[in-house]
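Listed below are the structures to be examined.
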Structure P
Amino acid sequence: MDLRDIDLNILHIFEAIYTTGNITRAARQLGMNQPTVSNALGRLRDQFKDPLFQRVDKGVAPTPFAESLIDPVRRSLAILRDGISLNRDFDVSQAVRTFRLALNDFAVVSLIPGLLEDISKRSTGLKLYVMGQEVMQPLEALLAGEADIAVDSIMREVPGVDLMPLHVPLAVIVARRGHPQIQGTITKQQYCDAAHIVLKQDSRLRAHAEAVLLSQGITRRVVCEVSNCIQIPSLIASSDLIAMLPGPYARTAAQHYDLQVLPTPFESSGHRIQIATLAEKATDPGIDWLRQHLYRAALNAASSESWLSQPG
């Protein structure tokens, strides 16, 4: 198939039909009438020599060929939309764009909800694609071109990457409210005696955390390790396990699972969060808007920790 035979102007119609699963809804989303969208679909079928969509109850379903086509089409359209938006003032209310973010698991829960709330109030054309660290480490995703912004701890300095340092999240202890030994406070001995659940992390982060504890004569008995931080609160709520977590994430989890959030009974050193962007995109108003929004969200998360201070 020769690319010159494809009408690139109507690929956004293919994307809309795939996304909505309905020609009428696709037309409404695109601000077109239904016959125009149907005619465009007919042209796409002729060009690709494939039906692309089959009629099903209440809409249409993609053919196997359409399934294989949607990802490259979406990536191509995203590149075009991003390029069109460059070097223009970024108007959130008018922008049509997909931002790709790669974050560590704790940052996803702490920073993304506020961003989504803001977007839902101010824009109908902005979308987020959020990539967790189980898919790819944030910095690697940025360097590979899979993300517009990366948020993580202990990111190495790389030529061509701008780093914006944020706060150091306060570490706290989380336990279920009905825990038989821990109620309201936790001592060093209780911390050492308890069964711990931890997130599987980069070896550097784990080594640093253990070294800080050992320097104060503290050890922990890890009985469960999980691949995603979302698993931690539910397991704590249904057992006598405890965990040491970043404050912003712990408070969010506690609201949903009715958990205790307690100060650590020792000095704990967290890891400074950083926002990474490619220097070549420094003039992109959209990327700058997103970076500043995440920066403010991180400041809000840090300021909300003032109610919970560590003991001396």
Structure Q
Amino acid sequence: MTTFDKPAKTLDDHLVLLKARGLRIPDEARARHYLPNISYYRFSAYTRPFYIPNEGDHRFLPGTTFDDILTLYIFDRELRLLLLDAIERIEVSLRAQMTNLLAERYGPHGYLDAAVFNDGFDHGRLLQTLDRECGGKEVETFVNHYRHKYTDAPGYPPIWMSMELLTFSTVSILFAQLRQKSDRKHIEAVYGWPFPVLRSWFRALSDLRNKCAHHMRIWNREFGVSPLLPRERHHPVDWPEIDHAIPVHSTRHPGQTIDAQKRLYMHLVVIGYLMRVVCPESQWKARLRELMDRYPAVSRTHMGFPADWQAGRGILAARTVKGNR
């Protein structure tokens, strides 16, 4: 067992440490502004690509500056905001589709019947979640209105209200646990993909959304929840190549490869296809390409991008897009 004995360090301590490791800080006032507002620990996650390979002590590559690391951090921040913009549209769409499906087929309170969902679904937990959301100090105005106006109605709100109280993760679970094949087929028809694929994609996007919302690093991350690759017979004509062994040209980790399915690129492909349905006139893909063009030094390989991702046939490749969303 190793005892944790690292003492807390001040801002001055952190600056001394960075300089001792060879980081150039030409504008110390700038560093003194950013480090306390980002935190040294968060900032340090972006220093890894700038270390000299195969050295036990962390030493920066010659010429590395504070702004080199800050630029990578800012790119990651802008990337998270762009991802949240698209995922929000997809999430709202799924909420609406699930609301319409459950309301029209089972009635305003039909979702309270556990038989609507698979036997393995924890329906009681769903009700506990709604109890918590409806019983807190900051109850949504529409819930209070419902309870005061419809005093003889069920204690739980109708599905179109309840759906607004649930997280994206819970909504994706509701979809995944639909019992009736006809219900699943209905959502399949909306988005144009088989149920197992959509089930995986919505779960992966809800996980990505949470990471973005909690300001976690997205660049150079291997995701624990990976979107399912659809079978080849379901591939549209612009389905891109998803390489499972992209070589990383690094002396630090010779022979290392990256699986694009477990990296951000696969999530971006998923977002691209779902956005085609949810918001076909969106300029989101163009904004993604513009963001990448503004940061040419950021490694695409560590996000799982193929070398020809813009020029190839994939969903994210450059093409004329109308509209200004």
Structure R
Amino acid sequence: MKPSKLLLILGLAFGAMSAAMAQQVVMRNAISVAQNSHAGEAIDTLAREVEKRTNGRIVIKNFYSGSLGGEREVMESVQLGTQELAHNSTGPVPNFVPETRILDVPFLFRDKAHARAVLDGPIGQELLTKFESKGFKALAWTENGVRHMTNNKRPINEPNDLKGLKMRTMENPVHVAAYKGLGIVTTPMAFPEVFTALQQGTVDGQENPLSVIMAANFDQVQKHLTLTGHVYSPSVFLMNKGVWDKLSAGDKQIFLDAAKEAVKANRARVDKDDANGVAELRKKGMTVIENVDKSKFIATLGPIYAEFEKQFGKANLDRIRNYK
């Protein structure tokens, strides 16, 4: 082959590679917990599906364990457009999108199946649209899980056992109001700070789904676990609205379809962790109380529920409670 022809071929190949590289879009996504977790399953599946469906034209780079900041900071970054994507629990979400506060009312959902049906149905889909005026495109509801309480002071058998316990809570106004109603000394705190706070005794305990308790290795710094199941905790895929608006119609559909696959993987991991979590945490030395009388907790929250009914409207709460 003549040198001139070889140079031409190499030049064309290099030009094609350069064009492909120039067209490739890299986005960032982040979670506050470890990669080996239900949230890790969610963002890894989304990244894999988007890259596959766009033939590598769109690549999502994932960050784990709060390496880009706590959930509130990450949400602010997505809102401002300095980060493209986030996968957040509803900890800080109500501070940005107040309409979502209703989902965090304690004992609102009968079980995970009920919660999933609500989020996948018209109520949940309607709430996803509320993000758009705040600078976000919400792609799908995922799952953080059913929240339980851990602490280092004493086993929790009934509401009275909670009085005076200093507990880390999410930066969520509904949670804070409810836990104060149970006599807890609430300490709102970003998730990346929690392990150290528990280790140093800054707080006595925290509350999270089994998936989070295991992924964060809280068994190393907590003695007692009680399956209170007091709150169903959703999470959500968020994209900066400006980034979303610039996508083609085809790419928008790719992200929505990829998010659906990610929801399946995320929920499957939560189910697996819920099935195996108690035995695993017992093996690691935690004492676990599995059977609590939830009606006592609900009764203690009576005055707080009255406030929630004023805030959200009884009809709106009943619409969720009675959804089938």
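Read the figures in this text as sums done on the coordinates, not as results from a lab. Fair warning: this is a prediction, and the values are worked out from it, not measured in the lab. Cβ atoms are built from the backbone, for glycine too; each structure is taken alone.
Observations on the model:
- When relative contact order in percent (Cα under 8 Å, 6 or more apart) is computed across structures P, Q, R, the figure 25 traces back to R.
- Structure responsible for 1.3, with distance in nm of label points 7 Å out along Cα→Cβ at positions 75 and 147 calculated and labels P, Q, R on offer: R
- Top of P, Q, R by distance in nm of label points 7 Å out along Cα→Cβ at positions 51 and 99, largest first: Q
- Value 10.3, 27, calculated as Rg and Dmax of the Cα atoms in Å, for residues 91-130 alone, assigned to which of P, Q, R: R
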